[in-house]
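Listed below are the structures to be examined.
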Structure P
Amino acid sequence: MKLSRLHFLFLGFIAFAVVLVGRLFSLQVSDYGTFAAFARGQQYVFADLTPERGAILGRNRSGEESVFATMQDLPLVYAVPRDIADHEATMTLLRDVLMLSEADAAELSERLARGDDPYEPIAERLSEGMAARIREAALPGVHVSVARARVYPQASRLAHVLGFVGFDANGEKRGVYGIEAWYEAILRGSPGKLRGERDGEGRVLEAFSQSTASPVPGADIVLTIDPHIQYRAEKALQEAAEKFKVTGGSAIVVEVKTGAVVALASVPTFDPNNYGSVKDVDNYTNDAVSIPYEPGSIFKPITMAAALDTGAVTPETTFENTGRVSLNGYTISNVLTQYDGRLMTMIDVLRNSLNTGAIFAMQQAGQDRFLKYLEAFGFGSVTGIELPGESTGSIANLYTGREINFATASFGQGVTATPLQMTMAVGAIANGGTLMQPHVVSEIRNPDGTVETFPPASVREVISSKTARQLAAMMVRVVDDGSGYATKIPGYSIAGKTGTAQIPKVGSSGYESSHIHSFVGFFPAFDAQYVLLTKLDRPQGARYAEVSAVPMARDIIEYLITYAGIPPDRPLSEN
């Protein structure tokens, strides 16, 4: 009996030893790779090294550069909730320093109450004053550190062109809107790789860490934007916006011969440093390239260009201005009736902004040819500027062939265009008939030292140089003694056209009682350097563009003449 028990006990030890040896063999031999990898996963850390994002710059006429976007070390505050000794004192400090709303404070208080939480981010991009106050308080569990962040030194200036660096759907930082989005891959650069070891508490040991692949910084982008002209355009636009209480507006300045955009402004605007504080995301939209509108009478020079270039009319061609035109049951009238019942020339059509005269010019050119010229001027297609969200506008209703659609299109109704499309189309007239490709990037400076430049690019010849010169002379008359008189400057030939356009109702037929005021022009008229457009949406206290968009344009023109040193091109006796 005793031998039998000892026998079984011995056999039990033998079996246990066999299982133990088998398990050790499995751990050390068969499954060694698996457990070694698991151990390395706990001991080692592999991480991406974030590259330095490229800067965005502007350059003035003297070649001096200004920084629009860069990277900078900024303070941030975080907490280790398990180390917080006095929850109430901590919340009082953070609520006071960070100026938290009641809802934000409640949410933060809940996060900081998690006793087992090793890390909670609280706020980044702190001012030095905020960071100093938190440091001085020296509350346990609350720490101030620094992190690289995207900074826009000029605040809201050029915001719609720049965009900002935000978060995508996966929570990763990337460019949103504007140049930041369009050139995301170029600005971002290529991440590197870090291999490091952790200590027993999971902290990375710098002495045992090494980079296995160095990050490649992003390229710097130099814009065609001139900081001085941009400032003046924004100032003029903001003053007009406040004076007339507009809902939106734009100001664009482009070099005629190169297509380089030297100023592009929109309101309402925002500060990309604090993009999260914007309540209406529509504020991020670049009105000048993304929101088409019915341009109204500033479209009439385009209609006249088609009629002149086909030889259907000359500047001196006359028509009987009856004051109204009836087509397909519709009656179209002129806004100004004092010229009704008179014989009018094509010069008068532009100078006095006659809808009936624009219809006459379109009819003389013919619908098919008129449509071809609109396409050639770039309407119905994007300009190709290096900015996201560009709209094509629409001339779709002309493909129906309906006569009434062509009639209204002749004076800028029933067709839509973006402010940039209108600027470039009129810029083609200023440029002797050649349409230029607009561009907002001058050069890209790669981290390897190479530089990619972007020379001027023409799209096509739209009208002859003769037609362009005739039309320029007709548009000078608009400024000299027509609706654009407020832009007249002694000693300078300025070509322009005003527009007071109706706004289509959304969801129903007809138009609102509000209007959009615009001015588009170029100067000097017969050797133009700049083409510009000003636009104000729903201005209050101004019936026509002559008292809103036109004075704003004059402000910018006067500045450009002085800044660019443009000499007078006509005797004072002609003024």
Structure Q
Amino acid sequence: MLSRIQVKNLAVIEKIECAFDSGLTVLTGETGAGKSLLIDALSLVSGSRADPSMVRDGAETAEIIADFWTKDHQDVEQSLSELEWDDHETHVLTIRKVISKNNPAKTFINGHSATLQDLKQLVSPLINIHGQGSHEKLRRAELQHKLYDRYLSIERDLDKLNKCYKEWQIIIHKIKQIESSSQANEKELDFLNFQLTEFESMNLEREHIEELESRHRIMNHIAEIKLHTSQALNLINDDHADALDNLLIKLRIEIDSISNIDQRFSSFISTLDSMQIDLKEIESELNNYQAADEINASEISLIEKEMQKLFDLSRKHRCDMYELINIKNEIVEKISNIEGDHFSIDKLKEQNITLQENYYEIAKKISHKRNKNKVKFEQTIEKKLLELGFKSFEFKLNFEHLSEGNESCLGTELVQFYISPNPGQPLGPLDLIASGGEMSRICLALELIDLNATDPTTIIFDEVDAGIGGAIAEIVGTSLNQLSKQHQVLCITHLPQVACQGQQHLKIFKTQEQDTTSTQLALLNKETRLNEIARMLGGVNITKTTKEHAKEMLA
């Protein structure tokens, strides 16, 4: 519930502060005193957008602070805890809104900077405003539909339908995507298979390409290799004294002689022995190479042809030979994906049929409940509206059946409120026919049949008593009192029959000092409340009879 509000420099309000009780709080005052400004302030802390023009003349900023008691709203307290905005305050939600003439408005939740979306999410379960313009949301057909479904208590069925509908739409979207691209995919598949044939005609293993390159390089330099092989063998082991083998033997003899005297040179003996072994291995490999047969012409031709094919394919794909391996793998993967689409679309179509059947099965069950309870709901609303002052009121539910392909997460029909508030007037959509005062009383009727959440909520009414008086006004007041046993109710009223029903009575009035006008708020006690009810009954001149009548009403 709303426990406190403080408003500074909002329009003609300089500063007002008030604590609220549970039950029914009535707000009264002369026309133009600024009663609706309190509704505006509550709308702003509920998520409405602020306008710089709202700031009082002569001030730079306006500020609204509202405290809500959240003990009965575990969902709100859970959200605050998850955001780490609870600040360890027990069951308290404090909203602070700062409106500037020159800068964007700022919102704070329990001292933490927040967005409008945060504000709406946290405050929407706590407060429901039926005021001038704020009940426009009831004019939306979708909300009317949801209110009727809430009356039917079919939340579980709707959750199943919504889940099934979303899964179904995802499958439909996938099928459309595949089908729309199938023709292009066929052409691409032909081209990819053609490319793959070129790749598969060659051995693209890295080891094979490396060996091929090596053989090709050797073929092109075979004469040069043979010459250097012969010269290398002469350097290693020849009859002349400068051959490497002879030099290493002589060097070892000299080092061995030194090591007999200086042991530091003894380690070099093993090094020289190792060098002689390595030199023998090199000599053996060179001898093998020298003795090998010449590469024949047919082998040269085959290697040249294979290398040329690799070069041509590399140029075609603008890459080196080794990257051809990755390109081939990419082609294979693309072919697999396209062929997989042909396979998956059949599976998707099977899923589509199953989900469609499930959707219509659930939707049929929901439609049955909607049709079964239609007349009862219409009669319940009509009865409440007649009690609330309409001399003649016809209320009907209009079911618009949706064609195949236009189904929604709400089902196969759209439910809309149709009304005729005056005799002889044809039924028409609520959003086109109802006036502001009628909308407010329709909202009250809906609240009275408990369409809203079962958790206690702060409900605010403005214009609920428009166009009524006498006994009907008393019925409206009694209805508001009845509603306040479950919810906290705030009501702006001009009727004493409604005002006398409140457990708390606030008066809003204007004061003037020099050239300044300011809206003020006062909590009325027993005596001042009696005077206010008498004013509402008798106008400017309050007689003894008027006071007695007011006293009787408050008794």
Highest-scoring structure on relative contact order in percent (Cα under 8 Å, 6 or more apart) (candidates P, Q) is Q
Output 0.50 (FRET efficiency 1/(1 + (r/R0)^6) of positions 121 and 441 (r between Cβ atoms, R0 = 35 Å, to 0.05), calculated) maps, among P, Q, to structure P
Structures P, Q compared on Cα Rg over 2.2 N^0.38 Å: the greatest is Q
Working back from -10000 (helix-only ellipticity at 222 nm (-39500 (n - 2.57) for each DSSP H run of 4 or more, over all residues; to 500), computed), options P, Q, answer is structure P
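Values quoted throughout were computed directly from the atomic coordinates according to the rules given, and no laboratory measurement underlies them. What you see is a predicted model, and the numbers here were worked out from it, not measured in a lab. Cβ atoms are built from the backbone, for glycine too; each structure is taken alone.
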